[in-house]
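> Several structures are given next for inspection.
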Structure 1
Amino acid sequence: MFSTFDIFKIGLGPSSSHTTGPMRVAKRVLQEADEKGFLESASRIVVELQGSLALTGVGHGTIKASIWGLLGFEPETIDKDEAESALVEIENSGQIDALGKYQIAFDMRKDIDLRGDIIPQLHPNGMIVRIFNGETEVFSREFYSTGGGFIASREQLLRPLVDDILTRAKNSPYTFTSGAELLAKCEKLKISIADLILKNEDAIRPRAETEKGILAIWECMNDAINRGLKTQGILQGGLNVRRRASTFYETLKNGPPSQELERLFDWLNVYAMAVNEENADGGRVVTAPTNGASGLIPSLIKYYCAHEGYDESDCKTGGKIAIFLFTAAAIGMIYKQRASLSGAEMGCQGEVGVACSMGAAGLAAIWGGTPKQIEHAAEIAMEHNLGLTCDPVGGLVQIPCIERNAIGAVKAANAARLALRDDGDHKVSLDQVIETMRQTGLDMSHKYKETSLGGLAVNVVEC
């Protein structure tokens with residue numbers, strides 16, 4: 001099975017599929033080349049970005065991320081200032097310090113090849129890293145960034161799915177590949193979804209390490225909120241989008257008391273926008289399950305679990321934040337197995353739509369919902385995100401992404417409320433709605449799937 005920490009990963013914005021994934025691919029290929037002895041004698045490294053990675057690569061930070069991977073940086077630990085300085089050094093010297101130990105000639109304008117004319121059949125986010133000795137290509141590997149920071153080689157994507165499932169099943173005592181299987185196992189064991197996920201995590205590592213990891217995930221989410229609430233200015237990228245969360249927050253915090261029931265929308269909106277403004281500026285966030293959807297779940301946890309503060313016990317077994325994240329992760333695992341978390345493959349229904357579904361499940365769990373009610377909440381949330389396109393203006397994760405996370409947070413809360421008001425059978429299952437999302441994504445024109453070739457991306461004038 002996937003782990004909670006596969007679904008929730010720490011990295012830099014603005015995109016998990018276009019930043020985190022390519023960084024991992026670049027480093028991994030160089031490590032493989034180094035192990036085979038090809039890197040020490042290399043004279044040139046070329047990175048070919050295909051499909052969506054090329055079409056929105058500039059705005060999504062893919063070029064930078066690929067180079068950072070070649071340098072040996074990791075998404076979880078990269079220091080942004082150090083990484084930016086390294087880019088300046090490469091520009092000035094015409095050389096790259098591959099994996100931090102081999103000086104190789106490198107021209108950022110020539111050795112990052114943007115091939116938006118190639119849309120790979122296996123996945124729209126294709127990437128090939130080539131190693132040359134003189135004029136001869138001596139090593140190359142083809143990888144795909146499959147959404148949420150996940151990467152897969154060509155060989156992995158061509159491997160029969162059943163082999164993948166059997167391999168993962170060896171690592172976890174309670175595997176599931178569908179909502180129906182998840183509910184059946186919870187019913188058989190008479191435990192919650194969060195407890196079932198915890199049993200799987202316990203099979204991987206000591207409980208204390210899992211709790212430490214949950215705390216680290218939440219603290220990264222919370223730090224992103226806090227940075228976003230106090231940072232002002234214009235977001236990078238050239239669209240001149242103004243950060244609004246800080247001003248919005250000041251009016252909420254210092255404005256006259258209000259008894260409006262709708263005020264909860266304001267808090268959900270400002271928390272989600274704070275995170276996504278940080279993400280858009282290349283800040284440190286958590287894939288939840290992607291960077292483009294990174295603000296929705298932190299917003300819900302902040303308002304419903306930590307609005308009045310929190311302590312470490314909330315992230316330990318049985319704590320509100322832990323229950324939320326374990327439950328949300330379970331739903332994310334099903335989407336990852338049965339469909340995709342990639343905007344380039346599913347449109348934004350695979351990013352904000354999935355985050356909304358996960359968030360609704362997490363809320364239903366901390367509000368005392370049964371596994372069936374939690375599954376229903378997840379289903380409702382996705383049912384009303386079906387067909388959501390990914391059409392970022394200027395290839396930047398700003399318009400409509402920032403506001404879309406805010407709207408999604410409110411939707412998630414409503415979906416959880418609807419599910420908890422109904423403890424009977426429902427007509428549409430989570431598995432059915434995920435399959436519908438998958439089919440819709442496959443049918444959707446590629447111009448609406450993270451290419452900036454359609455929708456708002458062509459109808460909003462960049463200025």
Structure 2
Amino acid sequence: MLRSLLALCLILTAGVLLSQQVSAAKQQPNILWIIAEDMSQDQFCYGNSLVHTPNIDRLAAQGMRYTNMFTVAGVCAPSRSAIAVGMYQNSIGAMHMRYSDELKPELPGEVKTVSHILRDNGYQTFGNGKDDYMFSIDGPSFEMNDLDDLHPDQPFFAKINSHYTHRIFKRDSLHPIDPQDVSLPPYYPDVKPLRDDWAAYLENVQLLDREVGALLDTLAAKGLLEQTIFFFLSDHGSPTLRGKYWLYDSGTRIPFIVHIPSSINLPEGFKPGTVDNELHASIDISATTLALAGVPVPQWMEGRPFLGDQTTASREYVFGAADRIGGVYFKSRSVRSSQYRLIKNFNNGRSIWENSTEYRKARLPYYNVIKILDNYNKLSGTEKLLVEPMPLYELYDIRSDPYETKNLAYDPDYAKVRSELEQVLHSWINEIDDKAFYPDSEEVQEHFIRYRTSNQEQYREERLESYNQIKNQLIKEGKI
């Protein structure tokens with residue numbers, strides 16, 4: 001009898017503990033990242049009146065919209081690698097774009113992806129679309145890839161990627177954008193091929209928005225909408241010349257929106273319907289995700305939570321890095337404050353146009369437009385920035401020069417600003433033990449040499465065909 005009572009007590013105790021665990025699990029919110037590709041702050045809620053983005057705008061109106069979120073790299077795989085672990089890509093040796101699989105470094109020490117950390121803390125993990133990390137990991141990044149496989153009594157962490165805004169562009173027949181209405185950055189020549197391309201990019205922002213709307217409808221139908229925290233972001237800036245790959249705002253400043261439904265206890269720092277203008281780095285996204293899930297942020301993580309009870313002091317500076325991309329070796333570093341950006345190009349002397357992959361020279365009209373107009377001596381003013389040799393230092397006053405066209409690095413009046421930012425930049429390089437300043441192995445060097453050589457052959461005919469097509473368009477326009 002005593003044994004029976006003891007056994008019953010043990011069963012009841014286990015049942016209570018299990019019930020408490022399930023209850024605690026239910027109290028943890030679902031967290032969903034919606035990640036776009038190659039997209040800057042070109043949504044209606046960010047001030048672009050040409051685009052129709054009602055679903056993204058609704059998330060922003062009901063949530064928090066961040067104006068100064070910066071990726072730590074201007075290209076997808078290094079940027080995604082950094083976001084996934086909450087560490088700078090050049091801190092973990094995942095800075096090049098892109099290694100072959102056998103050359104990818106392993107994550108150092110205790111470092112894990114945010115999905116693995118959350119899985120270890122009771123979360124289901126769901127991933128749809130590419131991971132594209134520049135480090136090697138054992139096994140899949142996520143447990144499942146179908147929403148129907150999620151268990152209703154366990155919180156989930158999910159990452160859903162959209163292919164829209166990444167080339168090759170599709171067209172939006174529902175809300176077409178007139179290329180004549182497009183406002184190009186001042187360093188581009190005002191020609192039809194570039195207006196057409198920019199309009200196509202903006203139409204893809206609209207297609208992305210409709211995809212976001214469909215996702216929200218699906219979650220609502222499954223009863224998950226009111227239980228889920230949304231992060232909306234892009235992996236880096238726009239897919240244009242001097243955008244993607246580069247460390248200017250055009251390549252690193254991204255849209256970032258956090259939406260938390262009223263049914264979830266609002267965390268510290270979250271104010272629905274407001275705008276946050278503080279500086280944030282993309283590595284902070286993983287740290288904040290852990291904080292909102294109630295999971296301690298690991299000491300090794302370089303990201304800083306900006307919401308929840310683990311929130312740290314706001315950033316005074318954000319940093320960025322560009323290294324090997326295809327056959328191009330940038331080796332550039334940047335530091336940005338609320339007013340200034342300093343870029344140090346360690347491998348300088350070549351122009352922005354020259355520092356481009358063969359793929360982009362073949363597929364993006366900007367490259368052949370610039371090449372042709374430069375050959376005919378038709379570039380003027382800030383357009384020449386694209387073909388002039390890159391200096392060692394670039395310094396821009398973002399407040400007065402948002403397109404970063406006037407380099408103040410060699411202006412005596414800004415010597416103090418440059419000196420202070422350079423000290424900050426070098427301190428950061430030393431602090432994170434920047435792996436790009438160690439010699440690459442012979443295997444890595446040979447890999448990228450072969451990469452460039454094979455790409456030259458692969459895209460030679462396509463590049464020539466594009467050159468002739470654009471030349472004819474410029475002749476028709478009377479530009480040459």
Structure 3
Amino acid sequence: MNPELRRNLWLELPLRRMAFMTGALVLIFFAASLSPAVWGGPGDAAVLFYYLIVVMWGSRNAALSVVGEIRMRTWDGQRLSSLSAGQMVWGKLFGSTLYNWFGGAICLIVILADTFNRQGAGDAAIALAYYPIIGVIAQSAALLASLIAAGRDKSHSRLDVFLYQMAGLFAALVAYWIWTASDPSSAFLRHRPDLLGIGWWGMRTEGHVFLLASLAAFAGWLLVGCHRMMRVELMMRNGPLIWVGFLAFVGGYIAGFDGVYLARAGVRFGNAEMRLLQAGVAFAVLGYLMVFLEPKNSVLYRWMAGQFAKGKIGSGLSALQSWTMAYFAVLMCAIALIVFRGAAGDGTGQAQIAAMLGFFTRDLALVMLIGMSARLHGDLFGVVMLAGLYLLLPMILQGVQLSGALVLFEPREIAPVWLSPAIAWSEGVLALVFAAASIKRADNRRNEE
């Protein structure tokens with residue numbers, strides 16, 4: 001057995017704790033059966049306590065699994081052990097939450113029995129898959145957040161641990177909201193019966209089955225993310241292929257949805273262009289997310305520049321950070337869309353796409369500039385800057401009747417059509433120059449130290 005998992009087994013599941021959890025839940029379910037008006041019956045009580053024990057409490061234990069070791073100064077010793085990254089992930093993620101899964105298993109038995117009696121074997125089988133998956137999503141997202149913070153050398157106060165836990169709870173909340181909204185009996189679908197099925201790559205699939213497979217896939221990717229971050233903690237180097245595979249998965253997944261909402265929003269693209277646009281937006285979101293999450297390492301950037309200068313292109317590309325690969329994915333989608341719009345004779349559409357790409361380049365460069373700056377170091381400042389560029393300044397300009405100046409901050413349809421992309425790319429190139437200079441200064445400071 002995995003040594004870390006075995007250690008946590010002895011720590012988390014002594015007979016006394018198991019007896020306490022079993023007795024407490026049995027009493028709760030017995031009370032629920034006697035007072036259905038209050039509890040809604042044992043099945044509803046089991047659902048509530050499953051979320052409390054596995055999702056809420058479990059995500060906190062997962063967030064503490066590595067952070068707690070760092071705070072107690074025992075993590076360095078564990079990193080020097082012979083455990084692989086996979087063993088460490090499984091041992092920390094599921095070992096630290098064994099007690100939660102023990103309580104969750106008791107709740108799940110009651111949930112399945114209640115679902116089988118009320119709705120039949122089919123819904124019970126779906127519940128058997130859904131509840132463990134949402135637990136894994138919550139706990140692995142919390143662990144992943146804590147590992148990302150550990151890789152950035154952040155402090156780990158109680159507030160930080162709470163934020164890691166909130167990352168897990170947010171992931172579980174999104175999964176729960178999507179899952180409940182897809183229920184045919186939900187208020188949302190009662191008002192929108194046309195959305196009972198999900199259109200994906202021209203196929204019409206039943207909502208719950210498709211979403212269950214989607215949740216399982218994203219839970220798997222969260223586990224892969226935990227493994228990659230654990231490798232970083234163990235001083236191992238990650239190649240780019242896994243992230244490229246994730247980008248391909250996300251792009252194919254998001255592009256597969258029929259563009260109903262974009263069409264209703266007034267986007268008048270063909271089917272292929274609509275799917276490219278959806279994939280491009282997904283890549284852009286990942287680019288924004290990863291440029292904040294990944295550490296800004298001037299030594300890495302200098303080494304990559306050296307590799308490219310020596311003609312070792314493959315070696316340099318192997319060290320690309322995730323946000324740069326997301327940027328190139330956005331770039332490819334934008335070029336394809338520009339080609340499509342050109343074939344359709346839509347010069348305005350081409351200009352808008354080029355302007356979006358220019359502003360995206362500017363935003364990533366500005367975040368890098370802030371991240372490498374000694375005075376402006378901090379991701380919070382970057383978030384505030386982007387909020388100011390896209391929310392605050394446009395509101396001020398509109399309020400003082402200077403809407404024409406919005407072309408400086410967002411793509412606008414103006415004459416001549418090339419002016420908007422020219423402004424966007426001027427800002428993007430300027431931000432890139434300042435970011436490169438900031439990286440060089442940071443590298444010089446590091447060498448002086």
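> One of 1, 2, 3 was used to calculate mean count of other Cβ atoms within 10 Å over residues 340-347, giving 14.1; which? Mind showing how you got there, number by number?
Values: 1: 29.1; 2: 20.9; 3: 14.1.
Working through the options, I get structure 3.
> Given that mean count of other Cβ atoms within 10 Å over residues 116-123, derived from a single structure, equals 12.0, which label among 1, 2, 3 identifies that structure? Write down the numbers at each step before the final one.
Numbers: 1: 15.4; 2: 18.4; 3: 12.0.
Of the options listed, only 3 reproduces it.
> I've got another one for you. Tell me which structure, out of 1, 2, 3, gives -24500 once helix-only ellipticity at 222 nm (-39500 (n - 2.57) for each DSSP H run of 4 or more, over all residues; to 500) is calculated. Mind dumping the intermediate values first?
Working: 1: -15500; 2: -11000; 3: -24500.
Source structure for this number: 3.
No lab work stands behind these numbers, since they all come straight from the coordinates. Because the structure is a prediction, the values reported are computed rather than measured. Cβ atoms are built from the backbone, for glycine too; each structure is taken alone.
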